[in-house]
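Just so you know, all these numbers are worked out from the coordinates, no wet-lab data involved. Model, not experiment: these values are computed from the prediction. Cβ atoms are built from the backbone, for glycine too; each structure is taken alone.
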Structure I
Amino acid sequence: MNRPDFQRYQKEFCAHARSPHLNPRPAGVSAKRIGVYAQLLFNNMESTLSGCFPVCKKVLGVRKWNRLVRDFFAGHRCATPLFRQIPEEFLQWLQQTEPVGIPPFVPQLAHYEWAELAVAVADAPMPARWSADGDMLEGKPVLTSALMLLRYDWPVQRISPRFKPIQPLTEPVCLLVFRDAADEVRFMELNTVSAHLVELLQDGSRTGREALMSIAQTLRHPDAEQVVAFGAPILADLKARGAILGIVPL
């Protein structure tokens with residue numbers, strides 16, 4: 001069945017607005033007029049994405065960045081009308097399509113930058129019964145629920161226009177992104193033990209001592225109490241930085 005004229009016009013208009021160099025403009029529409037719409041739409045998309053991925057834009061440079069945004073705008077069908085969700089769709093598109101001509105670290109760098117937005121807008125329910133103070137070894141530490149524990153093969157936290165790594169790391173870097181009690185998004189680089197400690201505490205079922213004793217068992221450490229003594233300052237640091245909000249007392 002033939003499309004009605006207005007639907008055919010809409011399709012041609014949108015196709016040209018998304019990718020003016022590949023799709024002709026609808027008949028009877030001046031290049032100047034439709035060019036205004038096409039540029040406005042692209043500028044809105046670019047502004048939304050550059051706000052979430054500023055380091056990616058700086059590292060790629062304006063020309064490569066605009067080409068990347070143009071390819072996404074032209075070829076991806078967004079599943080949401082909400083602008084704050086478009087960066088996640090861009091990230092998924094970037095990971096799935098692996099665009100030619102961009103450094104191999106860019107998808108992970110983009111994920112790291114997107115994580116800040118994801119944590120900033122995440123719901124953060126709290127346990128019904130908890131205290132801001134208390135013994136984190138004997139109580140169950142309460143992590144902020146607006147938190148992401150991330151591992152990357154590239155040193156994403158250090159990448160900049162002056163530092164563009166050529167090879168991935170020999171060991172993944174562990175990064176904690178979280179929102180503190182003042183609703184500030186913060187970042188921490190963790191070693192393997194600290195990252196494992198955070199993983200064990202995330203479900204809220206263990207005391208600090210139980211989590212550290214589990215780590216001692218995993219490490220097959222001959223003195224579990226030494227691991228507990230080593231881990232106590234890590235718990236204190238996580239609390240001082242705002243990743244741990246308090247404890248659920250037993």
Structure II
Amino acid sequence: MSDEQTAEERYSDFYARQLASPTLRRIYQEVYGDDHPAELQTFGFVTRTDLALLGERLALRPGRLLADLGCGRGGPGIALARQALADLVGIDVVQAALDGAAVLSAALGLPQARFLRGSFTATGLPDRSCDAVMSVDALWMVWNKPAAFLETSRILRPGGRFVFTTWEPAYLDHTRMLANAGFAILERRETDNWLARQLAVYQRITAARAALAAELGPGSAVLLTEAAQTPGVLPTTPRVMITAELRASPPRR
């Protein structure tokens with residue numbers, strides 16, 4: 001098992017029980033209000049504002065293929081593919097998340113979407129098979145980010161865009177690693193009002209630890225650990241959205 005799989009599979013118990021937690025749904029709704037895309041069953045900090053920006057930057061056209069790496073339950077990719085009349089393939093290492101994504105995509109009117117077991121560094125997708133690639137708040141779990149960006153350049157057609165959100169500590173230069181993988185950087189922006197809202201979510205998770213443990217069982221552990229350990233590093237680790245475009249001649253692997 002790779003380090004990436006070890007990191008992401010910490011969430012297996014959570015995804016298996018996610019929909020059994022009205023407390024967690026209430027927390028996100030209280031903090032994000034109308035900016036929370038509740039119908040997408042998201043877990044994390046993605047907003048309707050983020051989704052609108054992602055859609056604009058991906059520049060998808062009807063019938064093209066969008067890959068969502070670290071897709072989780074799949075909501076953001078489903079929403080953007082449906083809006084653009086595009087095809088979708090979601091990749092994740094957590095089978096419980098993929099099972100939930102298949103159910104959600106059918107419920108939201110995108111039954112042709114595919115959700116496959118794979119990782120950022122080994123997607124299993126063919127060379128040059130994707131017109132655009134996205135990822136929402138998942139890249140931080142990948143230890144070998146240069147390998148992840150090379151894999152993205154392998155599956156993406158030249159001229160295709162890779163748009164993702166993640167957290168960027170001062171020591172980590174995503175733009176340099178992307179350039180080394182054959183990408184031109186079009187934009188790097190800090191996402192709107194992310195810090196206050198993320199801290200508010202963590203505060204509420206900590207306060208609701210008993211209810212979350214009762215609803216999520218072992219799946220609550222990863223939430224409570226994150227809520228306890230993450231706030232201290234957030235002021236120097238901004239949440240960013242990066243838009244990159246694959247150059248015509250990507251580097252050899």
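Of the structures labelled I, II, one was used to calculate distance in nm of label points 7 Å out along Cα→Cβ at positions 59 and 115, giving 3.0. Name it.
Details: I: 1.3; II: 3.0.
Answer for the origin of the read-out: II.
-12500 is what came out when helix-only ellipticity at 222 nm (-39500 (n - 2.57) for each DSSP H run of 4 or more, over all residues; to 500) was calculated for one structure; which of I, II is it? Source structure for this number: II.
For which of the structures I, II does the calculation of FRET efficiency 1/(1 + (r/R0)^6) of positions 19 and 131 (r between Cβ atoms, R0 = 41 Å, to 0.05) return 0.85? It must be structure II, since only it matches.
Source structure of the calculated read-out (Cα extents along the principal axes in Å, 53, 41, 37) within I, II: II. Tell me which of I, II gives 17.6 when you compute mean count of other Cβ atoms within 10 Å over residues 35-42. That value comes from structure II. Matching task: 1.00 is the computed value of FRET efficiency 1/(1 + (r/R0)^6) of positions 139 and 171 (r between Cβ atoms, R0 = 35 Å, to 0.05). Pick the structure from I, II. Attributed to the structure labelled II. Taking FRET efficiency 1/(1 + (r/R0)^6) of positions 11 and 107 (r between Cβ atoms, R0 = 25 Å, to 0.05) as the criterion, the top structure among I, II is II, with the largest value. Which structure, out of I, II, was Cα extents along the principal axes in Å, for residues 123-226 alone derived from, given a value of 46, 40, 17? It traces back to I.
Computing distance in nm of label points 7 Å out along Cα→Cβ at positions 67 and 219 gives 4.8 for which of I, II? Walk me through the intermediate numbers first.
Working: I: 4.8; II: 2.8.
Answer by label: I.
Work out the source of 18 here, i.e. which of I, II gives that when relative contact order in percent (Cα under 8 Å, 6 or more apart) is computed. Of the structures listed, the value fits I. Structures I, II were compared on FRET efficiency 1/(1 + (r/R0)^6) of positions 43 and 147 (r between Cβ atoms, R0 = 25 Å, to 0.05), and the highest value belongs to II. Ranked by FRET efficiency 1/(1 + (r/R0)^6) of positions 179 and 211 (r between Cβ atoms, R0 = 35 Å, to 0.05), structures I, II are topped by I, which has the highest value.
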